[in-house]
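Chemist: Once you scroll down, you'll see the structures, which are given as structure tokens.
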Structure 1
């Protein structure tokens with residue numbers, strides 16, 4: 001993926017999340033938009049993280065010392081699983097406290113805004129990953 005494509009994807013995700021905020025606060029559409037964004041974002045992050053988990057867990061278990069940062073992908077995946085499950089449950093009509101819905105959305109939106117700043121401030125020239 002080129003830098004331009006990465007910028008486009010991250011910008012689109014940020015705009016979708018911002019549109020969900022507009023739908024909730026300006027248009028007074030309830031929290032359904034937030035739930036859908038939480039679910040889709042969570043599934044997208046999980047699709048990216050889950051294939052990397054066995055490697056991360058193997059490296060963490062083989063290390064001589066333990067550092068919580070060694071499990072960053074596992075912790076992010078756990079958070080996204082909880083956010084996605086809460087969104088599914090709420091979309092099916094089960095009462096989920098709004099604070100949990102909003103914490104998931106705010107953390108995901110903050111991650112997106114951080115990624116947005118990162119992709120517009122830095123160029124990736126290494127390793128062929130982008």
Structure 2
């Protein structure tokens with residue numbers, strides 16, 4: 001939502017206009033985002049995969065990526081399943097960003113987030129195994 005509002009305002013300013021409605025739309029989107037992440041500020045992300053159900057996480061990520069590739073809507077239960085499989089080991093802000101990207105049909109961003117999560121799990125798993 002912030003991205004869309006900023007893009008609209010950016011486009012308008014390029015044309016030499018600064019409509020108050022677009023400024024207010026951006027302010028509202030920013031405030032919504034700030035309110036959503038403020039409780040997460042105190043949260044300290046875990047650095048280990050001990051709570052991660054790696055197989056389930058990979059299955060959810062693969063399912064979400066398949067849906068993205070076919071431009072299908074990703075159901076909220078897939079995101080919740082991934083979140084649960086990750087067991088709180090991934091920063092909640094990243095999960096929220098994934099959810100928002102999927103809701104905004106920003107599949108490129110969602111795909112990048114999933115790739116990052118998978119890389120993190122792979123890295124943490126190999127590090128914990130001493131590889």
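Chemist: Work out which structure the value 18.2 belongs to, where mean count of other Cβ atoms within 10 Å over residues 103-110 was derived from one of 1, 2. All intermediate terms of the calculation are to be shown ahead of the outcome.
Modeler: Working: 1: 18.2; 2: 15.6.
This figure was derived from 1.
Chemist: Something else about it: Taking -23000 as the value of helix-only ellipticity at 222 nm (-39500 (n - 2.57) for each DSSP H run of 4 or more, over all residues; to 500) derived from one of the structures shown (1, 2), identify that structure. Working shown, then result.
Modeler: Values: 1: -25000; 2: -23000.
The read-out comes from structure 2.
Chemist: Looking just at FRET efficiency 1/(1 + (r/R0)^6) of positions 63 and 111 (r between Cβ atoms, R0 = 30 Å, to 0.05), which of the labels 1, 2 belongs to the structure with the highest value? Could the numbers behind the result be given before it?
Modeler: Details: 1: 0.70; 2: 1.00.
With respect to FRET efficiency 1/(1 + (r/R0)^6) of positions 63 and 111 (r between Cβ atoms, R0 = 30 Å, to 0.05), the highest-scoring structure among 1, 2 is 2.
Chemist: Right, next: Taking distance in nm of label points 7 Å out along Cα→Cβ at positions 55 and 71 as the quantity of interest, name the structure among 1, 2 where it is greatest. Don't skip to the answer; put the middle values down first.
Modeler: Details: 1: 2.0; 2: 3.6.
Largest calculated value belongs to 2.
Chemist: Now for a separate question. Hey, relative contact order in percent (Cα under 8 Å, 6 or more apart) derived from one of 1, 2 reads 25; which structure?
Modeler: Working: 1: 37; 2: 25.
Derived from 2, not from the others.
Chemist: If you work out FRET efficiency 1/(1 + (r/R0)^6) of positions 15 and 31 (r between Cβ atoms, R0 = 30 Å, to 0.05) for 1, 2, which one comes out largest?
Modeler: Details: 1: 0.95; 2: 0.70.
Top value of FRET efficiency 1/(1 + (r/R0)^6) of positions 15 and 31 (r between Cβ atoms, R0 = 30 Å, to 0.05), among 1, 2, belongs to structure 1.
Chemist: Upon calculation of Rg and Dmax of the Cα atoms in Å from the atomic coordinates, which of the structures 1, 2 produces 17.5, 58?
Modeler: Values: 1: 16.7, 54; 2: 17.5, 58.
Derived from 2, not from the others.
Chemist: Could you tell me which structure in 1, 2 was used to calculate mean projected area of the Cα convex hull in nm², for residues 23-94 alone as 5.9?
Modeler: Numbers: 1: 5.9; 2: 6.3.
Among 1, 2, the structure yielding 5.9 for mean projected area of the Cα convex hull in nm², for residues 23-94 alone is 1.
Bear in mind these aren't lab numbers, they're just calculated from the coordinates by the rules spelled out. None of the values given here were measured: they were computed from a predicted structure. Cβ atoms are built from the backbone, for glycine too; each structure is taken alone.
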